[in-house]
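Peer 1: The structures come next, written out as structure tokens.
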Structure I
């Protein structure tokens with residue numbers, strides 16, 4: 001339990017930030033999942049569209065500080081590689 005007004009305010013802010021971060025992370029995971037589904041189906045146009053959406057979601061999460069910029073770069077690189085070299 002918070003003992004000061006500033007601690008109470010920080011708790012309120014932390015709750016809001018956590019909700020925002022969870023929403024962004026959930027949207028990011030959904031986009032990546034959609035991309036992987038399109039990749040397994042083998043539809044090239046859908047795969048490209050889903051890759052674009054996934055990259056956008058990852059970049060947005062990085063810009064908001066939800067994930068680290070290096071992690072975003074690594075994830076984008078791996079998704080792009082998977083799109084250009086389908087699994088055997």
Structure II
């Protein structure tokens with residue numbers, strides 16, 4: 001299990017270094033990483049410059065739906081919600 005977790009964490013790091021942003025929901029859905037903030041914290045301790053910003057849930061849904069299908073509940077006001085997005089800003 002640890003080996004698989006390491007592979008997925010490496011894939012997540014490569015995703016960030018390639019210039020792609022990531023949110024907690026994307027980390028879980030796309031990489032199977034349930035605790036993105038832990039990975040980000042370790043990366044920062046290792047010298048990676050990671051920036052964060054608020055982004056719309058709707059925008060994140062559009063990104064996810066490019067590679068998977070995610071339909072929020074009909075009563076969720078997803079256009080009004082914000083998520084924290086992390087980006088690598090160079091090391």
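Just so it is clear, none of the values below were taken in a lab; they were calculated from the coordinates. If you're wondering where the values come from, they're calculated on a predicted model, not measured in any experiment. Cβ atoms are built from the backbone, for glycine too; each structure is taken alone.
Peer 1: State the single structure among I, II that was used to calculate distance in nm of label points 7 Å out along Cα→Cβ at positions 23 and 39, giving 1.6.
Peer 2: Working: I: 2.8; II: 1.6.
Clearly, the read-out refers to II.
Peer 1: Identify the structure, out of I, II, from whose coordinates helix-only ellipticity at 222 nm (-39500 (n - 2.57) for each DSSP H run of 4 or more, over all residues; to 500) was calculated to give -29500.
Peer 2: Details: I: -29500; II: -14000.
That value comes from structure I.
Peer 1: Something else now. Between structures I, II, where is Cα Rg over 2.2 N^0.38 Å highest?
Peer 2: Largest one: structure I.
Peer 1: Name the one structure among I, II that relative contact order in percent (Cα under 8 Å, 6 or more apart) of 25 was derived from.
Peer 2: Among I, II, the structure yielding 25 for relative contact order in percent (Cα under 8 Å, 6 or more apart) is I.
Peer 1: Consider the structures I, II: one of them gives 18.2 for mean count of other Cβ atoms within 10 Å over residues 31-38 as calculated from the coordinates. Say which.
Peer 2: I
Peer 1: Looking at structures I, II, which one was log10 I(q)/I(0) by the Debye sum over Cα atoms at q = 0.18, 0.22 Å⁻¹, for residues 15-62 alone calculated from, given that it came out as -0.58, -0.87?
Peer 2: II
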